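Okay, got some structures for you below.
Every read-out reported here was derived from the displayed coordinates using simple, explicitly stated rules and does not represent laboratory data. Nothing here was measured: the structure is a model prediction, and the numbers come from that model. Cβ atoms are built from the backbone, for glycine too; each structure is taken alone.
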Structure P
Amino acid sequence: MVVSRRSFLLGGAAVLALAACGAPANVEHVASGAQAPAFSVADATGAVRMLAEFAGQNVILEWTNNGCPYVRKHYDAGNMQALQRDAAARGWTWLQVISSAPGEQGYLDGPGALARVQTEQATVTATLLDGAGAMGRAYGALNTPQMVMINGEGRIIYQGAIDDHPSARPETLEGATNYVRAAWADMDAGRAVQIAQTTPYGCSVKYAA
């Protein structure tokens, strides 16, 4: 696993962002390069989706919370939607994950999640409703937004922040290094992902107590 020096320097800022939005829940840790944890979670249509369903495919997991200002930065500016469209053009499966517990910020039921996808004009394969938090905890999801990239062999090749500007201000998108795009660039060049893990930033995942 290769971790950039810059991601360590960002750690302090990310901690401040977390403090502003609440402490993260206790979750598991999965190392980059390891097999992605299996999951079985209902999506917004009520269908049960499993990681095994996507065997042989490249998959992106996006932890999201529509009420989080850090998430809003990326959606209101169209940044997340552009990334989703590019992922679709590359043949990647994109799964949104909502791990907010019922009654917590960002929680949506199935119809609410489907409506949100339409409102945001998001390009996603499915929105997984992880209200019990089992999937989020298994993946070590701490923040929204938080990204996980899984290759066709089922291994995590990147996990952490969406970019290197840990701020909720839209103007910080300019000049930011998007870690998903950086991973794609490495893959296009035929090399291993050079930055395989970074410190996530944003609002804490609103797990059930």
Structure Q
Amino acid sequence: MKNKDREITITKLVWIFVIGSIAGYVLETSFYLLKHGVFMNKQGLLYGPIKPIYGIAACILSIILNLLKGKKNWLIFIFGSIIGGVFEYICSLILEYVFGTRMWSYAKMGMNIHGRVFIPYLPIWGVIAVLWLKTIYPAFNKVFNKIPKIPLYIVTIIVSVFMVYDIFISSFAVMRMSERAHNVQASTKFERYLDRKYTDKYILKRVPYVKIVD
């Protein structure tokens, strides 16, 4: 891989995050539809078909696994499986102890780690790592490097502003949802605005699988 392809810039990470987030939404929504026969909106933020956990994972995989470029697929698979499992566990902890919510739980399934990671699913992270590093990321680089810089920077700024806002408002809206469930009254204008605009019904319509942790 050329040095330009190996370089990880902020602009490139923004688009890796966006692509990973959208791909994650499509993957989880399709998997749920195939498994249960019904459609469930699996977006992770209030606005747009976005699953940010996959976007963050894509960025981490790109940074860490980029060092393994040229290595055997089995080595990338092992590293990808481990990184994916650790990442999923940490995200579960953050959701529970920072936001007071839970978006997945494997507690009722065997071979799980504290209900946060399902061991039989770890190979999926490994497969994703190999596909990303060997196929998707090189194709992305080929297209990315051909885009004129000025238009790319302008669109990147616009997308970044939207993503930051979406993550910001979604995070605080979900935290207020958890606080309302525990009878914590709004104490600021912003919290009262969140209670008016982002009701439980509003949030659950867009993120129907979110659960409040006792």
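Computing Cα Rg over 2.2 N^0.38 Å, for residues 53-140 alone for each of P, Q, which one ends up highest?
Largest one: structure Q.
Tell me which of P, Q gives 16.4 when you compute mean count of other Cβ atoms within 10 Å over residues 61-68.
Q
A value of 2.1 was computed for distance in nm of label points 7 Å out along Cα→Cβ at positions 37 and 109; which of P, Q is the source structure?
Q
For structures P, Q, which has the highest computed value of distance in nm of label points 7 Å out along Cα→Cβ at positions 69 and 125?
P
Have a look at P, Q and say which one yields 18.7, 56 for Rg and Dmax of the Cα atoms in Å, as calculated.
Among P, Q, the structure yielding 18.7, 56 for Rg and Dmax of the Cα atoms in Å is Q.
Please state which of the structures P, Q yields 24 when relative contact order in percent (Cα under 8 Å, 6 or more apart) is computed from it.
Working through the options, I get structure Q.
For which of the structures P, Q does the calculation of helix-only ellipticity at 222 nm (-39500 (n - 2.57) for each DSSP H run of 4 or more, over all residues; to 500) return -8500?
P
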